[in-house]
Structure P
Amino acid sequence: MITRKKERKKRSSETAPCALVSACALGIPCRYDGSAKSGLAPLIPAGLIPVPICPEQLGGLPTPRPPATISGGDGRDVISGRARVINQRGEDVTENFTRGAREAARIAALVGAEKAYLVEKSPSCGVNIVWTTSGLCPGMGVAAAALSESGIALFALEEE
């Protein structure tokens, strides 16, 4: 007997592949300041079913929220426990960021996503560049690192 869950997954995979997409890139106002990123949605390839994610919200942080930066490395270092995420008020929000990263990876597995299109510079979603306490630096955000470790191919969305 096929369950409804399996039927839904089968139908969606027959129509088009799913890909995780930073929710703010799809116009959802979930960034730290309550805004969305405009102009990035056209950079997502046609033919994909976008699955919007905001790892910071998935980790339990509100919108709006104080901006945060990574201290002591990048997202890979946060996941391994060698770095922390600190917001502008000096509060340690590492657990929220790691929880959101785990949830993003779980969602990717649930929908069968093999790709993620993430907004660059974010301490969660940055693929190549992230905000750290030293400013913009090469590296990955926390969710990007977790997705990469899960075998998800990452693509950076950034404004020209």
Structure Q
Amino acid sequence: MTETAKTTDVVNLDIVVIAPIAHTFETFTQRMHTWWEPTHHLLPGTIEMRVEPYVGGTITDVDGDGTTCTWGRVLAYEPPTRFVFTWDISPRWELEPDPGRCSEVEVTFTSVTETTTKVALVHRYLERHGDGWEDMARAVSGPEGWGLGLERFAAAVQI
């Protein structure tokens, strides 16, 4: 994985994974639970992550007793090349109900060969979160943030 750029309000990461582009997109969007860090949920015991595959859809965690927590909105769903969603989580790691105080994550998928895909992730508009956004930026760009997520994703996506 390479870090292509990082500023205080934007995190840019990319990784090349060993999987065809369609499988890579599908794993990222429809099998998030296979790669998302288990300790990085707002609900304890989250066992499923649901992405509604259309603009206006949601991203929802579901725990073992059926409790749900919707923490993102789908802004773009363009298989197999692009997925954009909101990060409706505050700097206090709680749900953020105000859409104007949410950041965005854009993930693009580019075929490198028939069996490898470049995944580029941009987490932007972190300053929208208001007070404490700098701590969130450090968290999502740090060793336990998106870098860890993409490394876990690379392992989960391999065919």
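Each reported figure results from applying straightforward, stated rules to the coordinates on display, with no laboratory input. Predicted model only: the values in this text are computed from it and were never measured. Cβ atoms are built from the backbone, for glycine too; each structure is taken alone.
For the read-out relative contact order in percent (Cα under 8 Å, 6 or more apart), a value of 22 was computed from one structure; give its label from P, Q.
Corresponding structure: P.
State the single structure among P, Q that was used to calculate volume of the Cα convex hull per residue in Å³, for residues 49-96 alone, giving 79.
Derived from Q, not from the others.
Consider the structures P, Q: one of them gives -0.67, -1.43 for log10 I(q)/I(0) by the Debye sum over Cα atoms at q = 0.14, 0.20 Å⁻¹ as calculated from the coordinates. Say which.
Q
For which of the structures P, Q does the calculation of helix-only ellipticity at 222 nm (-39500 (n - 2.57) for each DSSP H run of 4 or more, over all residues; to 500) return -8500?
The read-out was computed on structure P.
Suppose distance in nm of label points 7 Å out along Cα→Cβ at positions 105 and 129 works out to 1.2; of P, Q, which structure was it derived from?
Q
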